[in-house]
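These are the structures, in structure tokens.
What follows is calculated from the coordinates using simple rules that are stated; it is not laboratory data. The model shown is predicted, which means the values in this text are computed figures rather than measured ones. Cβ atoms are built from the backbone, for glycine too; each structure is taken alone.
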Structure 1
Amino acid sequence: SLPQQMQAFIRSMHCRDYGLLLNQPAFCSGDSGGAGLGPPMLLMAIKSQVGNFENRQAIRETWGRSGLVRGQSSQKGGLVRTLFLLGRQDSAGAHPDTKNLLELENQKHADILQWDFQDTFFNLTLKDLLFWRWLQQHCPDAAFVFKGDDDVFVRTGALMDFLHKRWDEHNLFKIYTNQSDAVLELFVGDVIFNAMPNREPATKYYIPESFYKGAYPPYAGGGGVVYSSALALRLKEVSERVRLFPIDDVYLGMCLKRLGLSPSHHPGFLTFDLPEPDRAKPCAYRSVLLVHRRSPKEMLTLWK
């Protein structure tokens, strides 16, 4: 018989409609909290869990600080806004009831989207689908989306430089090819090719042969990816025809494949961290865009 989490996934995989318990409908309109600045150049969508208060606060104080961010090397910058994506934590489980704390946090920061489904590892894919739906409704004019976990460290200024460069190249391409309506289909991360499903029943990533055969399509692994908002809206459309898959990174790879696209690899996305001796050296991070995994304390230290 299948492990518990797989059984639970199969039972609910046909369901994609979950209501929002906490919503920020005016997040990108510029009138509430946006300081009148309108849609962001970069919308940070961070997958978090109810209990991870410290992670969220560390991100708000460091790399996910909302506001105008200047590029690291160029003077070009843009508006960055950060949102946290949460499911429901059942207080019946092994968790203290932190619902009131979450409501207070949201009153203060107004940056949490919470949906009415149980927040489990195999439900992370739902956050992508539901976030794309939210993006289409409430923030379609953001230029780029960074989607990541709440235990990564991002060099936001360096990421802005990279995105400006890609945006400029895209605009040149439009001029030279006379395609004024060409959309930028950017999807970048630490790309993994020819990965095989994990067939060990005792592991977190176990996928039985009966559920998926063969190698996975190219996908960007762990920690975080950045994609253009135009592509996010195409992914939303195509995802409605792609069967849900329990591993979120792989599912994004499946959706890209269905669109006839492939994720681009960038060596600055360090899913598996820097070599141990370099981790405490600020200069070792010069070519890094993202590094996985950092505690809230480490985020604050690195940011300084």
Structure 2
Amino acid sequence: MQNDFDLIKHYLTVDREIFNREVRDKAFATLITQNRSRVFITGLLALTNVCTNNCHYCGLNRDNGKIKRFTLDDETVLSSIKVVKDLGLKRVLLIGGENPQISLSQYIKYVEYAKELDLEINLAMGVFTKEEYKTLKNAGLDCYTIKFEVSNSKIFNQCNPDISFLERMKAIRNVKEVGLKLGTGNIVGLKNQSLDDLVGDIQLIKQLEADWVPIVPYIPSPNSIMAKDTPFGNVDLLLRSISIIRLLLPKAQITAGQPTQDSKFGFSDRQGNIDALLHGANKLFVEVTPFALRKDFEITKDRKLLEFEKIDEMLNSVNLNSF
């Protein structure tokens, strides 16, 4: 598929039967042929829910006084990374708010330990300087994830009072320039986001040649600013976006942990996961965050992941394999 504005917009709105035949089925076939039917299973560890930012769509915003803040100590982080290895997984994502309490030397320690265990490691901890990205890459970091959230700079700046769209995009390009793999993507259904904006999001993902696309629908977190007047994102548009992105980026990893419309099961929604897989998504997560802390890492409402034991059965049902 060409990265053409009118073509992408057409497929976001065309009759579902036509879309399935011309885009969805081709996207799933591309997943089979280009990725050898593999779905990338990754251990997810939340390092901290402390954040200096006040992003309007996020439940970890600094003004949220209704969650108990935590930052894992080094011993817990390292033992949790070891759990990922013990589960037989090949990769780990360390994620959290922008927390100045965690030093660069700590991140280096986590990266080096993951590499000792022969794990691929991805960080998603907010904005770093270009030199810090380079230092992390030299320590062995494989990928850094920093989402642009929405390609409309006006909407981004309204939602993110602590950083401008230009600053975020500079950070994203710095990740690419130091030679790290890039995880980046958008949120479908942010306040005031138009269909044209969504087309722009998809085009930007392609322009950035993202290695991982963590695209998600907007899910209102009751403790976020935007939740007061912004409904659940349109899952049909999300699924269409996944298929289009698969055709634009045949070998990218795309998040498959998705809900159905207005689901109470969040990202652990089995049918939502299957729908995403059939639209060409191929990345799922296994939670290794200490159980007692998971409820306080609610970036979105119902932020639950599918249980590890259920993943293979689900993948087998659609003739895919875990990797």
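Matching task: 22.8 is the computed value of mean count of other Cβ atoms within 10 Å over residues 153-160. Pick the structure from 1, 2.
Numbers: 1: 22.8; 2: 17.1.
Label of the originating structure: 1.
When distance in nm of label points 7 Å out along Cα→Cβ at positions 57 and 249 is calculated for each of structures 1, 2, structure 1 comes out greatest. Each of 1, 2 could give distance in nm of label points 7 Å out along Cα→Cβ at positions 1 and 81, but the derived value 4.7 comes from 1.
Assuming 11 is percent of Cα pairs over 38 Å apart as calculated from a single structure, say which of 1, 2 it is. Present the calculation step by step, with values, prior to reporting the outcome.
Details: 1: 11; 2: 7.
Matching structure: 1.
Tell me which of 1, 2 gives 0.15 when you compute FRET efficiency 1/(1 + (r/R0)^6) of positions 9 and 97 (r between Cβ atoms, R0 = 25 Å, to 0.05). The read-out comes from structure 2.
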